[in-house]
Structure P
Amino acid sequence: MAEVSRTEIGRRMYSLQKEKNVERVIEKVRKQLGSDWARISQEDQDVLKYMIGEVWVYRERDFWERVQYSRLTVKAILDIVSIGRKLISHESDPRKAVEDASEILRMGSG
């Protein structure tokens with residue numbers, strides 16, 4: 001069996017932690033939106049997950065404790081998706097995209 005470096009183990013653990021935390025946030029959003037979650041297409045959900053992951057990488061951990069999920073609306077989520085689409089298509093600077101999405105998460109509105 002091949003040896004796996006500590007660096008690679010660290011990367012894998014970080015990636016798993018990121019995925020776990022993104023899923024936790026998505027679940028909170030899904031619960032908050034209730035039946036409105038069905039209005040978010042699968043493609044938009046994937047972009048939302050990507051964007052939440054980008055925010056997770058760049059923001060301090062206590063940021064997530066301050067997010068008021070009860071204030072998030074479908075509009076706020078779609079605004080984050082829009083930011084994510086621009087980032088994916090290289091129409092937006094990554095730092096600006098993370099800042100904008102963070103502000104939406106923090107305020108709960110777009």
Structure Q
Amino acid sequence: AMAVGSLGMLPSASLGLLENGRRRALYEPVHGSAPDIAGQGIANPLGAILSVAMALRLSLERPDDADLLERAVGDALDGGARTRDIAEPGASSVTCAEMGSAVLAALERWVER
């Protein structure tokens with residue numbers, strides 16, 4: 001079990017049965033589409049990004065790439081990037097796009113190593 005500050009941070013996977021060495025799967029953030037905040041730029045993209053990491057690990061057999069993506073998310077958070085749903089009260093927050101850019105910048109640093 002994991003305690004998090006927001007549903008926006010949770011990845012999920014619906015995994016089918018393993019047949020002929022392959023498994024059908026659907027990866028998505030736990031929160032779904034969040035239509036109530038659509039178009040406002042305030043959604044937390046980390047659940048979607050971490051769902052990609054799950055797909056890399058579980059379906060695409062790319063665990064090293066999944067590790068890099070997860071580290072990049074951690075680095076973005078360690079660097080202080082927070083969307084509105086996980087920012088401390090009264091603290092500044094980043095937009096959905098800015099959080100994605102922070103993760104991408106961290107990922108690029110990991111890939112360059």
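What follows is calculated from the coordinates using simple rules that are stated; it is not laboratory data. Remember, it's a predicted structure, so these values are computed and weren't measured experimentally. Cβ atoms are built from the backbone, for glycine too; each structure is taken alone.
Each of P, Q could give relative contact order in percent (Cα under 8 Å, 6 or more apart), but the derived value 29 comes from P.
In terms of distance in nm of label points 7 Å out along Cα→Cβ at positions 11 and 59, which of structures P, Q is highest? If we compare distance in nm of label points 7 Å out along Cα→Cβ at positions 11 and 59 over P, Q, the biggest value is for P. Looking at distance in nm of label points 7 Å out along Cα→Cβ at positions 27 and 99 for structures P, Q, the greatest value goes to P. For which of the structures P, Q does the calculation of helix-only ellipticity at 222 nm (-39500 (n - 2.57) for each DSSP H run of 4 or more, over all residues; to 500) return -24000? Going label by label, the one that fits is P. Upon calculation of mean count of other Cβ atoms within 10 Å over residues 67-74 from the atomic coordinates, which of the structures P, Q produces 14.8? The correct label is P.
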